[in-house]
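Structures incoming, each one as structure tokens.
Read-outs throughout are calculated quantities, based only on the coordinates presented, and are distinct from any laboratory measurement. From a predicted model like this one, the values you see are computed outputs, not experimental measurements. Cβ atoms are built from the backbone, for glycine too; each structure is taken alone.
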Structure P
Amino acid sequence: MADVNQSPEPQETTFISHLLELRDRLLRAVGAVLLLFLVTAPFANTLYEYLAAPLMSVLPEGNTMISTEPHGPFFVPFKFAFAFATAVAMPYLLYQLWAFVAPG
């Protein structure tokens, strides 16, 4: 009969299993950011207006913010929504990073 108190030797995992775990962790992280982006994308303009409000309040009378690129008014709110989604997902992203790096 085997000794119950004896701990089994830790098994070394193969390089491929490490790559598969990394792939799973990266897919979970990207999925979390994508999910949060899809939630925040409909509110992209509202989030951008909230971000720009302090700047707009200190602009001189009669001045407005301008876009220096033709696609700027469309893409900037979505870029901010993506950055916001990444910031909100950061605890989960860091957990996924730690779960991959931590031993065991």
Structure Q
Amino acid sequence: AGELVAAWDKAAADALDRVVPLRPLTRCRSQRAPWFSEELREMKRQKRCLESIWRMSRSESDRTNLRSFIKTYLRAMRAAKCTHFSALIASADNCHAALFRV
């Protein structure tokens, strides 16, 4: 019985290898926003930590801390976007095609 199972497993594996050969999986990474810096990544991590603390405690002081940090994070994100796109626009000074791609 064991030989029959082994033969069936080998036949099934061979058939699968013919139809769908083994190859390494390649991940399609989504393109990250070019303006999203390591500082913003750390701020986002800190925001999630504060949110977790507030969800556990439900205290008004933790909620206030979270809201004020969210405002700070959004200001920093807006400034980073503005800086990045201003630099792109400045570098594509007289090139209309490059300006259109921005």
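Here are the numbers for this structure:
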read-out: Top of P, Q by distance in nm of label points 7 Å out along Cα→Cβ at positions 15 and 71, largest first; value: Q
read-out: Distance in nm of label points 7 Å out along Cα→Cβ at positions 55 and 79 derived as 1.0 - corresponding label from P, Q; value: P
read-out: Which entry (P, Q) yields the derived value 23 for relative contact order in percent (Cα under 8 Å, 6 or more apart); value: Q
read-out: Read-out distance in nm of label points 7 Å out along Cα→Cβ at positions 23 and 39, computed value 2.8, structure in P, Q; value: P
read-out: Structure from which 2, 10, 13, 13, 11, 10, 9, 7, 6, 5, 4, 3, 2, 2, 1, 1, 0, 0 was derived, P(r) over Cα pairs in 5 Å bins from 0, in percent, options P, Q; value: P
